[in-house]
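Coordinate-derived values only; no laboratory data. Bear in mind the structure is a predicted one, so any value in this text is a computation, not a measurement. Cβ atoms are built from the backbone, for glycine too; each structure is taken alone.
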Structure 1
Amino acid sequence: MESFDPNIVNTHYLQNVMGLAKTHGVIASEDIFDAKGIKLIAKGTLVNESLQERLIRFKLNKPLEGSLDVEGGISSQKLMEQAQIVLDEVTPLSMLMKSGASGKAVLAILKEIRFNKASTLLLSMEQGGTGTGFRHAVLAAVTGITLGLRLDLDSAALHNLALAGLLHDAGELYINPEFRNPGRQLAPEEWKHIAAHPRIGQLVTESTPGIPRAVSIAIGEHHERPNGFGYPRQLTANTISKLGKILLMTELLCGIFPKTDQPMERSCLAVKVIPGEYPPDLVSLITSSAQGAPSPALVDAVRHQELVERVKRIEPRMEAAIAHIETTMPGNTGAADALIGQTRERLLMLRRAMYSTGLYGCKDLQSHETQTSGIALEMDTVTYEIEWRLRELSRQITLSMSSLAKDDQREYFKTLVACLV
C-alpha cells in the first residue's frame, strides 16, 4: 500500500461510482485530464459506464474523487436524520452519555460538519445498497463524539473525530466487494486486502483537499492496538494518535452496540479480555459506564452447552500451538526467529487472558451457576474475542511465512497454523 497512487483510478472504487450513478446523477464538476494534460471528460458530463474504460486506461493529473459531484447525495440533513435514528435505537449510547455527553451535544457537533465533494461521494456510496455502511459510519461518528465529549476534547478535535468516524471505512470502497461479504470465510491472501483498508482510507483522505491530516491519521489507525497487535502496521501506544485511540475503541463498540443481548456489559468484558489491548483511560470510561446495567438473563440449556463446547475447543488448540513453538525450528534464520518470537508472545498473552477469566482449565463448566449468572455472558464474549484473535494470528503467520526461503521452515509454520484453526 505504500505505493498507492491516488491519480490512478481504483477499479473497485470506480465500480462503486457507477453503482451510485444508476440512482443518482454523478457529474464531472470540472474538466478531467490525464497525466499528460489531455482532456478525458469535460466539466458537466454525466458519468456513466460508457466512460469507465477511459478513466481506467489513463493515469489522471489529480485524484478522481475531487472531480465528481453527486446530485441528491448525502447532505447535512440526511446525516442528522440518521444520527437521530442511531441515538434513538442504539440503547448503550445512553449509558455512555454522562458528564456533558448528551444526544443534543452530539448532534450539535454533527450539524457543523461540512462535506467536500470527495467525502459526499464516499458517504453517498456507503448509503447505497442496504445502507448499512452509512448507518455504521454514523454510529461511529456518534460514538466517537460521545467518547470525545467524555474526555473533554476541544471543539476542533471533536469535529475531526466526527469526520474520521464518518469516513473510517472509506478504504473498503477500494477493495473487491467479494472479500467484504459477511458470510465469507477469508483465506489469508484475501484477508490481506481487508487488513489494508485502514491504510487505503488514510492515503485516499490524505490526497483529498479540505480533510485535516489528523482525520487521515486516525482513519489509518482505527484497527491498531496499543499493545502492537493491531493492523495494518502493528503500531504501539506511543505511536498511535489521540484521535486514533478513540477511533479504535469506537470501532470495537460499533461492532457490539447493535447487539440486543447486554451490549454494554459485552463491551465492558471485551475491553478487559487482554490487558493493555485498549487505552486505559477509555477502558475505565467503558467500565464505569456499564455500572448499574441490568443483570444478565438466564441462558437456556442448549445455548449454554454451545458455550461450554466453545470454551473446551479453545484450550487444546492453544496448548497444541504453544507446545509446537517450544519445539526446535529447523534451519533458523533471522526472519523465522522473529516470526516465532512474535507468535510465542501473542499466544502466551492469549493464554494469560483466558486464565484470568477463570475459564481456562476449569473442570466445572457444566454447573448450574455458569448457566444462570453473568458467567455465561463472559463465556460468550471471551471465547468470541479469543477465537477471533487466534484466527487473525493464523492469517498473519500464513502471510509472513511466504517470505521464508526454506521449505522446512514453511512446513514448521504450516503445522503451527493447523494447531490454531
Structure 2
Amino acid sequence: MGQESREKIMLSIEDIQKYGIVGCGGAGFPSHIKLMNEVKTFIINAVECEPLLWTDKYLALNHYEEIINGIDYVIRLKKPEKTILCIKDKFYEYFTELIKRLDNIEVMRMKDYYPAGDELIIINEALGLTISPGKIPKDYGILVNNIETLFHLGNAASKNRKMTRKYLTVTTKTKSYIVSTPIGTRFRDVLAKLDIKLKENEILIENGLMTGNSISEDSFINSTTKALIVYNPTRVYNEIVSFSPSRQQRRNFTACIQCSRCTDLCPRYLIGHPLKPHRIMRCMMNDEKKAIDFGLFLCSDCGLCEIYACPMGIAPRQIIRKLKNELENKGTLHENLLKTNTRKFRLVSSKSLYKRLAVTSKKPDSNEVCINPETVRLQIKSKGSLLVSNDEKVTEGQPLWKPDNTFNVWINATISGKIKIDSEGIIIKD
C-alpha cells in the first residue's frame, strides 16, 4: 500500500465498535458489522453525488494519509481479491495524490449524474452486477466504504483515535466551508462560528437537498451528518419539506396522471429492481398494502421522483416513506430482476439537478474551519449501560455508554467537560 512505511495498529473488530466508528455516507451503518463479513470485493465510494457537498473531495485532497491508512487496515483485515476506487471523472484532480500512493487498486471514473453514489448503483457501475431485491452487498462478498469512514478507520488504525469529530460541508448562497466539529455540536454554534445569519425565507437542510431534512438551529450534529445547507427553497421544494400526508394524499388522488415519469427515472428501477413508484401512487387510491408488490421497500430515498421527475408536484418519496412506516408486514420481496435497456438514456445529470434546485455549487476555502463548542449533546437510541454519572468530569474519547448488543457502537465523549444526563441523552459542558 504505497511506498512509505506506516505505523500499523491492528485493531480488532471489537475495537472498531468501541471506537464508535459508523458509516459516514448517510445511513450510519456500524463499521464493525460490515467488517465481520467475508469480503471478496472492496469498493471505495468517493463519488459524493449529493448536490453542493465537498467533504469527501476535501478529505481526499488534504487528508489522504489517514484515508490510505484506513484502506490499508481494511485490506490487511479482510484480504479482498479486488479493490476499486470509484470517483467522478470531473473531480479526478482531487484524488491524484491519493491514487499515486495506492498500489494494486483499480480506479473507476464515473459520469456526473445523480445518484451515482448510491451503494447499489455504484456496485452496478463498478462490477456490472445488480444486487437482487431483498439482498444486500454482503450477500455477494462486497464491502462498500465511503471516504470519511475510511478517514476515521485510518485515524483509529494509525493514531489510536476514536470517532469524536465530524467533517461536514456548510454552504450558503454565496459561500461554502469545510467544517470539523465534535459530534453533538449544535447547528446554531456552527452558524455563529461562520457568522451566518438566516435571512427571510431561508431554511436549514441537514445532509443534502435531495435526501436530507429541514432542521432547526437548535438541532445537534450526529455521526451521520454530512452537510448543513442554508437554502431559499423553490415553491415545489418548500411543499416537500413541509410535507402533509393528508394534503399529499388528496393531491395524489386528484393530480397524479400516471405518466410513469417517476418510474422511468427511478435509479433502482433502471438497474432492474421491480420498483414502480407510479404504481405505488395508484395503490394509494385503492389498496395500500398492494404497494409492496411494486417494490415499496426497495426505494433508496434518493428523491429524484419528487424533486425532479413529477410534473404535478406530488411527493412520491414522502408517500413511500409514510407507507413504509405504516405497513408492519413487509411481505415477500421480488427475487426476479426486470430487464431494462434504457438506463444510459435516463441518467439525470448533476447539471440538470442543480438547475431544478436553483443552486450553484461553490468550491469551499482550502482551509477547514475547526469548531470547539462549550457544550455538546449525545443521543442514546438503544439499550445499554451508562459508564458515567451526573456531574462526573470526563475527557475527550472517554467511554460514556456501552450498548447491550453487538449491533450498536459505543458512545464516547467528544469534548472534555462535566456530564449531565437527562431523558434525551448525555450533555457535556466544558
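Taking distance in nm of label points 7 Å out along Cα→Cβ at positions 279 and 319 as the criterion, the top structure among 1, 2 is 1, with the largest value. Source structure of the calculated read-out (relative contact order in percent (Cα under 8 Å, 6 or more apart), 18) within 1, 2: 2. To which of 1, 2 does the computed value 129 (volume of the Cα convex hull per residue in Å³, for residues 135-230 alone) belong? The correct label is 2. Starting from the value 3.5: which structure in 1, 2 was distance in nm of label points 7 Å out along Cα→Cβ at positions 71 and 103 calculated from? Derived from the structure labelled 1. Here mean count of other Cβ atoms within 10 Å over residues 191-198 was derived from just one of the structures 1, 2, and that gives 21.1; the source is 1. Supply the structure label, taken from 1, 2, corresponding to helix-only ellipticity at 222 nm (-39500 (n - 2.57) for each DSSP H run of 4 or more, over all residues; to 500) with the calculated value -7500. Derived from 2, not from the others. The value 34, 27, 23 for semi-axes √(5λ) of the Cα gyration tensor in Å was derived from one model only; which of 1, 2 is it? Comparing all candidates, it corresponds to 2.
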